Structure 1
Amino acid sequence: MEFYMIELNTIPLVPIDSMNETHLEEVEIINTLLTQLQAKADFVVISKTFEELLEHMQEHFATEEKMMQDAHYPSFRMHKADHDKVLNETRYAEMEWRNRKEIDALKAYFEEEILTWLDQHIKAMDTPMADFLGTKHARYGL
């Protein structure tokens, strides 16, 4: 199986620096996890990084959702639903990892699902949201 990592310079950028920083932090955790999976690291090591990723995702999504709610972003529900979907899928993948300890299955989940989702989510969901927030900020001094 080929080894994939996310090149930081390929992450789509949005017009809000704090969002870009959060995305890059998350990618670094994902890359650490992928490296550990590739090296067939110890179960405890991989599990700890996975927990760190889930915590980061929860904080990341909660922060974006608060920004959207505060700005009365019209696509809030759709955006939140996408967050909820990937968070639930990732929690399920973590449960499967803990129960089965299958490195290749977890690696495949990240390479085949998360990498694609992240790119698409930033382009289709985060960019329009950041554009809206930037326009609202400029217009209303928020």
Structure 2
Amino acid sequence: MIALIQRVKQASVSVNCEIIGQIEHGLLALLGVEQGDDPQKAERLCNKVLGYRIFGDQDNKMNLNIKQVNGQLLVVSQFTLAADTKKGTRPGFTKGATPTEANHLYNYFVELCQKQLITKTGIFAADMQVSLVNDGPVTFWLQV
């Protein structure tokens, strides 16, 4: 499982020009599910995302996690994170989980996060438009 996380001042996701998920200060997590991913990986990735210390403390050092700063989380499914880009100029998607498996693990990941902090989402497999103000910019690739 892959999460591309971005520290944001605000972020939103829209479908058909309608905002369906919106947060203020926190993290935007683009979530990719690969073949072989399972609930245990979703749990480990959730713990890593929510525990990752990328927010500034009183000395402006990255020592605080999203929960410590009362941040919010926006999770958006993004199957292209599982793309194979090593050959040629067209990505391959054979490493990605099936839509059914990916949807199940995406929902499980979101449920885990919602138990710990305010978590908004996009719509799995929808054509979404994501807007954000990246704070820093700060972006990290997390994979379990």
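Values computed for the structure shown
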{"read-out": "Ranking 1, 2 by distance in nm of label points 7 Å out along Cα→Cβ at positions 23 and 87, the structure that comes out highest", "value": "2"}
{"read-out": "Value -24500, calculated as helix-only ellipticity at 222 nm (-39500 (n - 2.57) for each DSSP H run of 4 or more, over all residues; to 500), assigned to which of 1, 2", "value": "1"}
{"read-out": "Top of 1, 2 by distance in nm of label points 7 Å out along Cα→Cβ at positions 103 and 119, largest first", "value": "1"}
{"read-out": "Structure from which 1.43 was derived, Cα Rg over 2.2 N^0.38 Å, for residues 7-46 alone, options 1, 2", "value": "1"}
{"read-out": "Comparison of 1, 2 by volume of the Cα convex hull per residue in Å³ - largest value held by", "value": "2"}
{"read-out": "Structure (1, 2) behind the derived value 15.0 of mean count of other Cβ atoms within 10 Å over residues 55-62", "value": "1"}
{"read-out": "Winner on Rg/Rh (Cα atoms, Kirkwood Rh), for residues 15-78 alone once structures 1, 2 are ranked, highest first", "value": "1"}
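The numbers here are math on the coordinates, done by the rules we state, and not lab data. All figures in this text were calculated on a predicted structure; none of them were measured in a lab. Cβ atoms are built from the backbone, for glycine too; each structure is taken alone.
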